[in-house]
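Any read-out appearing in this document is the output of simple, stated calculations on the displayed coordinates, not a laboratory observation. From a predicted model like this one, the values you see are computed outputs, not experimental measurements. Cβ atoms are built from the backbone, for glycine too; each structure is taken alone.
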Structure I
Amino acid sequence: MKKDFCLAIGSLVSFMLSPCFSDEIDPQVAAESAKANAFFDRVYDEKVARYPEWQTFLGIKENYSEWSEESEAMAQRELEFTKANLKELESSIDYDLLDSQTKISYRMAVEDANDSINNFKYRHYNYTVNQMFGRHTEVPSFLINMHLVTDRNDAKAYVSRLQKVDHVFDQLIEGLMTREAKGIVPPKFVFPRSIESCRNILAGAPFDESGEDSALWEDFKNKVQALELGEETKSLLLADARAALVDVVKPAYEKLIAFLEMQHARATAEDGVWKFKDGENFYNEALRLTTTTDNTAEEIHEIGLSEVARIHGEMRAIMKQVRFEGDLQAFFEFMRSDDQFYYPNDNAGKQAYLDRSVAVIDDMRNRLDSLFITKPKAEMIVKRVEAFREKSAGTAFYSQPAPDGSRPGTYYANLYDTANMPKYKLEALAYHEGIPGHHMQLALAQEVEGLPKFRKYGGYTAYIEGWGLYCEFIPKEMGLYKDPYSDFGRLSMELWRACRLVVDTGIHAKRWTREEGIAYYQANTPDTERDCIRMVERHIVMASQATAYKIGMLKILELRNKAKEAMGDAFDIREFHEAVLVNGAVPLTILEQLVDEYIASN
């Protein structure tokens, strides 16, 4: 649906977030838009109120001792809430009387609700415990990173959450059983690493006599010791936590481990979602939701093959620049194996990696005025992935800040083994996860005035990850990546995302095996065998997700080129980025319309 925007001279922020106007705002438009936005925020607040963990993530200390419910009954209730809210929206709000920004919100709300309703039948088509994530690692990660302890009540709430972990895991096991009844069981390779992650949580005091503290025990002790409380009060809190860990948390994990071991014996080696009932339709729908496009699996596969060939050509140019003698595969092997490209795999080497990442981000932070009009106020830090999950976690990821400023945005670097974090990728990775990547985008979205909450804190993977990958490319245009090997690192990361288009569709639409996917990565990228294996295993447990990056980046570049061609000398990269970012995460179809209106305004 094409929307008309009335364009005003002045700040793009003001333009993008204001209703259309000539000399004054139409009172009917203002009233109906206010009514719609009040509805959106009410629905959002009501949903947040049903999920204590979501409240904690947002910095809200309500239900601070509770976990979110993840039962089948809760899923059914959410479906009814969605249907009722959609009906109310469509019957009580006059779309034609909304200002342009609120029309976007209306469309997004309607599309999201219909997607939730239509895909409810696929709600079990996922692996809630896998080698990358799941409640088994989310529970400790949430307590360590999200549950702040600023006073005695916060500490008691932490203990209360520990005391309820058994209920959380009972719901998890029930969900795994429901999925198995529908034929949805992870492939065999998932189980050993998922079980290992569970056992890692139980390593150390108070679970064993190893002499080391477990991650949860260390975290709680540190948080309590930092409080200004009497020693007797601290001792009581620590005793309660120790009892909860030993009497509740440990048995809950042991019960989950026992179930996973039994399920492992029943699992098969089939990898793609084609094995599910109606798996082909599920995958097509997953691609549509992930990419927010109508690209078919075959089209995405062909885009990937084309991009792989192009990037290989640019890599060969770098080979000539550094005077490397040999073919591309020999160059890949050189990049994989030469010690000059890796920090030592010890604490000093890992700290050096973090320090260099901070320096890269700080340098870019000082250059932001040349790229952006609006910048986020929230702080951002660089942090190692915690030991208990670093063996199974991804290479790097970003966690957005709490809206109230109580928690900064965080770029997590996985330094389990520095052989998997080459120096030549360091810059591109920092730009993607930190600045100008996810921090600029996600932190800014939740600070923009005038957006309803579901847009401030929501997201579309193709937009979010497309922006992150685009932000690996921006520094190239700025004259950064001065070392040709770092530019190779940038290209290798873009190549990785292009290969994802090929392999994800290969596994889930063309019935490639796990081994065929690994072989494709090994033949076409400089990455280690371990990385290739882990990436293919990610494709298997997260069908379609990895296609978002390249599809999103290509769309942003396409729209930027369109704006440059249309506007000529009037094109300003800062204004283009403002148009892309100031509306929060949107589907790529809506992003295109926003950029079209930005072009028309100039």
Structure II
Amino acid sequence: MKKHWGYQSFRPLQEDIIRSVLEGKDTLALMPTGGGKSLCYQVPALAMDGMCLVVSPLIALMKDQVSNLRRKNITAYSIYSGMSRKEVINILQTVTRSNCKFLYVSPERLETSLFKEYLPGMHINLLAVDEAHCISQWGYDFRPSYLRIAALREELHDVPVLALTASATTEVQEDICARLNVPDSVNPYWKIFRQSFERPNLSYSVFKPESRIHKIIEVLSRVSGTSIVYCKSRKRTKEISELLQLQGISADYYHAGLSQEDRNRKQESWINNQVRVIVCTNAFGMGIDKPDVRTVVHADVPDCLENYYQEAGRAGRDSKTSFAVLLYNEAELKELSDSIPSRFPSLADIRLVYQAVANYLQIPENGGKGEYFAFDMADFLRKFSMNGQTALYSLKALEQDGWLSFNEQVFLPPTILFTITKEKLYEFEKDHADLEPVIKTLLRAYDGIFDHPAFISELSIAQLLKVHEDDVKGRLARLDKAGIIEYNPRKDSPQLYFLRQRIRSSELTIDMQAYGQRKQKAIDRLAELIRFVKEGTDCRSRIIGNYFGDKEMKACGICDNCLRQKAASITQEEFDAIYLRITSIVEKGRLEIKDLLGQLGGVKKEKAWRVIEHLQAENKIQVDGGVWLKMK
């Protein structure tokens, strides 16, 4: 750790987890986002002979981890959805023939015949499963491709597993361990490490404002520093960002529909404090470790506590006081409850969407298996006059039952591999002087470009050559056509991958029992979220901790409910004085509560309510419709 990362000590639980892995024990680690999960497999993997296989569903995170390891002179590669067979073979050959220490793979790659062919030569010392909650059908983000990890363990009997997640309920934790066990294992014992869900520096608050934008502006004016504002729709991110700019607040917006260049530029501006507020969908934040975020505001209610905890937890990672603010109204909560049926379409609707997708992509019967297709959801909905919710959740149902895989936030960076010898390349350069500058730039900027595909940036190459990016793309295409390089241009459109061959829609089946159970779990998760939103007395931090099975948490003392309880604490002397004032005012006749509170100048509202509730319990006053007070 000191040699490669320069740290002098571990964070809480890191050393315990690492020692468990080094002892060869299957280990489950629950650590908050930004809690240093990657170190828990990287350190023991380097301390042992062999290579660590890391399973992760997030291409951007894989790419970042590989880049970070390589900067430390640690050999690492990644294989993910969308790569060509030739690219995959090149990496697998390099991995098995070199001193590679880390191979990152997306879960759907695990059971391909190509991967299995090279698996015995990899000398794997540890299997690390990131975002491990994805393996559980009862989790909020179930991905059926994760179930393939269990089959992989049959090939890696003596290799320990480290499963990592930031948020999993007790039920999901048990399911992760059960599903990752070696089949027929005589010792299915797991070491489970769980950091406390307590965040002593993070104050949770929930508001029901008349105007959300005014409340956001108020929060940002009261708390200085960097902020994230989460919204549910792409359109809303731009609207709120522009409204903040009109108030003189430095803001920008971010969502998955932007080009990769725009996303990178906006993200970097925010990380480097050139922009104070990023208004975004939940596409933003994964893998970003910015410690000085002072506020995270949810302009809309998320659909489960798992997502809320992860997103709110991006505030205050530097341990300084920070704020997580959630805004809502009653109509939104009702809308969330009403959305459950549309999030679980009928089998007839799922079949209809399946047929429409096959027609849209022109996939013949018995075709499509193992192929990627660019899939423009907006164009699809327009051409087939389909409801967006029905289409999206039907695709999700098809994905969870193993028919296809749909990733609407895919980004496959451009890659280049030289396919001829250096001697032949020299001859080609002499005959094609106009292509020589781009060839020289590629050779200088990217190491190992003759051995394995290198990630490139057409924009960076264009800047080095002082030409337009389109000019660079044109030259690379010419080199590809001439057989000098293999050039795979960037893909950042949504990709749909067929896991099975296309069948008649009338023959399509779904496991309706499991589907119904997932629907009930979604209903239960939503009920817990609504309870969190509506709760007016219990500590919000403790509600979150209890939800994830942390029953030892004490009240945080800094959330809105804890502060309200503190403000409402009252001495007997104060109680008697307020009691007399209220009864003397109400005896004069029926009046609105707000008028009573106005006449109690100098008395805290919370303390006045404590006395009103006591009078009501004693049957001395009557509250009509929650608005009017009168003596009984």
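Looking at distance in nm of label points 7 Å out along Cα→Cβ at positions 308 and 500 over structures I, II, structure II comes out largest. With Kirkwood radius over Cα pairs in Å, for residues 340-483 alone derived from the coordinates and found to be 15.8, which of I, II does the value describe? Source structure for this number: I.
Largest in relative contact order in percent (Cα under 8 Å, 6 or more apart) among the labelled structures I, II is structure I. When mean projected area of the Cα convex hull in nm² is calculated for each of structures I, II, structure II gives the greatest result.
Computing distance in nm of label points 7 Å out along Cα→Cβ at positions 404 and 452 gives 3.2 for which of I, II? Only one of I, II returns 3.2 for distance in nm of label points 7 Å out along Cα→Cβ at positions 404 and 452, namely II.
Kindly point out which one of I, II the value -19500 was derived from, the read-out being helix-only ellipticity at 222 nm (-39500 (n - 2.57) for each DSSP H run of 4 or more, over all residues; to 500). Write down the numbers at each step before the final one.
Values: I: -19500; II: -13500.
This value belongs to structure I.
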